[in-house]
Structure 1
Amino acid sequence: MGVLPSALLIEREVGIETVIHYCCRDRNLLGMLSDIIGAHAAGLRNILIITGDPPKMGPYPEATAVFDIDSIGLTNLVYRLNQGLDPGNNPLGGATQWAIGVGVNPGAVDQDRELSRFAWKVDAGAEFAVTQPVFDVHQLEAFLQRVEQFKIPIVAGIWPLISLRNAEFLANEVPGVSVPEEVLQRMKKAQEKGKDAALAEGVAIAREMFTKVKQLVQGVQVSAPFGRVEVALQVFAP
């Protein structure tokens, strides 16, 4: 299901304010402009903008990617909508009120390029940032020192691991996600005791990360791995 109807259903049926996770890969500039103006008219106000991975990384490799603009370009487009201007610099007759978020990756292999792109995102109008899943608090601390000059809120991503295979996949197949050897070894030992033990250890690791990083950042975003909301909720359990 598309992110916009999903967000509207959640807000209507559950009453939880949403942040739409919007990707530049799937529509051209005009399609994205239409989506975003329509979503605002429907009452949505928060957007997290990402460039998006190529389709070949997903289950439908035959699909094509558009990429008229990347996350920096779309951030600037939404910022201009907030000023009452369309991409052609024409007045809209009113201004949107989006809270604009972007992605940032503390574990990027090329840190200089990541910082450069983050600087461009902030310059384009980003108002907050959400990180990739954090498994190494020292890596996050070092990154935060380098981005504190930008003075926008940082929300740390937390991913509860559900198995050793899940941990190894994130460590080896997901660009920019750093899973320390210590975490992999903990998951390996737990997996030897069974899937329930591995899940419990994954939640324990996530809770440890939550406790450590919440003092460093302005917010925490806990993912529901593979749609398992109950696993995410366990991270918050007292």
Structure 2
Amino acid sequence: MEFYVMTLFPQMIQQAVSFSILDRAQKQGRIGVHGVDIREYTQDKHRHVDDAPYGGGAGMVMQAPPVYEAYADICKTVGTRPRVAYMTPTGTPFTQKKAKELAKEEALVLLCGHYEGIDQRVIDEIVTDPISIGDYVLTGGELPALVVIDAVARMVEGVLGNEESAGEESFSGMLLEYPQYTRPATFHEQDVPEVLMEGNHEAIRRWRLERSMEITMRNRPDLLIPEKMSREERGIYERLREKFLEKSLAR
């Protein structure tokens, strides 16, 4: 899969993806990450890509022509019109489901805004997926783009060494991930749960499921949909819900 990041700071993108899993995935040819400098497509001799907004107001707005020309050049390289994810606080919240969907693409363009945003006309013409990574405002779209790249790349076949890893992580289903432990067996007078030391795989599976359910109920109850639970999950859910209710009444 090829990622094309339209940005004013391609160095920021290239440096960030040169470590760990993303670096290895690039060297193995599983993914490619290309920083596309929007400034290279401006006709302004000073390489300006922004101007004052019509109607007045604070700040500057990125101009449509250099953004469009950068996209058009990517289309020539790819040989088609790839999907364009625009990083914007006004976009649709980014989720694991969206990451899986985007991972099916052969090429994905990520558009990073700056200043007060981008001329709406080019957004209307090229953007297919306006995406927000949270209800807050950042200086630019580069950090959100890197978040999307990391999440999507993990869904690409062969990127993770252990293919089971992606399925067991938080948000792969409706449950958050269970706690993890490693050596030493005792740390600051706290022991690793005994069930994890005994080698009973079925007991470990049940323990992990209960801990996942408990953590999800405490931190993200909005993720839990009883109607979609298995009989085993529903039983754990009902038991933990009573436990949580008892604690709440005891306060």
Structure 3
Amino acid sequence: MQMHDKSLKRIVRLEGAVNFRDMGGCLTEDGYQVKSGLLFRSDQLTALTGQDLEIIRKLQLRTILDYRGEAEAHSHPTPIMEGVHYRRIEAIALAARTGTDVGDRTLLDRLLDRDTMINMYARLPFANPAYRFLMEAMGDPQRQALLHHCAGGKDRTGIGAALMLKLLGVSDEDILEDYLLTNEMLGPKAQFLYERYCETMTPTQQEWFRDTFYASEDYLAAAWVAVLGRYESWDHYFAAEFNIDASVRERIRSMYLE
């Protein structure tokens, strides 16, 4: 997939984070556009440089939501930023084994097969305290601008972002494009890791590498199928999982759409 001009405009170029993006610019099915400068997504932030932090300071973030587990966050902490409320809520325990950061463990310990990835995506949208906080923060003007992130900004952040955009009425086409853009952003890092470890991988592990380190349309589809298999509609889903009824949804849409 090649990046469109509108996708390129959303990228925040940093030295210490390779998947930092403004979620603004996505189009809704009824002709609106998500405002820029209010919602951001990223991979982990531990390697941010002084120049990076100055760029982020100008974004005037108020809230950072970190989906990683305790061990991940401890070994690769998110920098403290003045005036920014930091909250870490683990999105899913299984997801802590995935991502583009291998930490002190070998990459081969972190590989998951395709079925496991699909099952993880199918679980992420439900009874998830991290996403409940995310939706609550979206509805609170005092928490704008909001950044959510995990290790690679692919799985936990990918589904969080997809749910946010779905709530705002963004088309499935644009949601998928935003999700798959991660492959462009993380591609060089994934390729570097593959070349570093490929000689020690079996053919099966090479396949699992692709399953783990690349976003797949099938993964996002698994989450969508799971939601609509459990709930009659997206309206029912947002009401049951996040207590967002039609009036609350319209209020949130009015905050983020133009």
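Values quoted throughout were computed directly from the atomic coordinates according to the rules given, and no laboratory measurement underlies them. A quick note: this is a predicted structure, and the numbers were derived from the prediction, not measured.
Tabulated results
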{"quantity": "Entry that produces -0.46, -0.56, -0.93 once log10 I(q)/I(0) by the Debye sum over Cα atoms at q = 0.10, 0.11, 0.14 Å⁻¹ is calculated, selected from 1, 2, 3", "calculated": "3"}
{"quantity": "Comparison of 1, 2, 3 by relative contact order in percent (Cα under 8 Å, 6 or more apart) - largest value held by", "calculated": "3"}
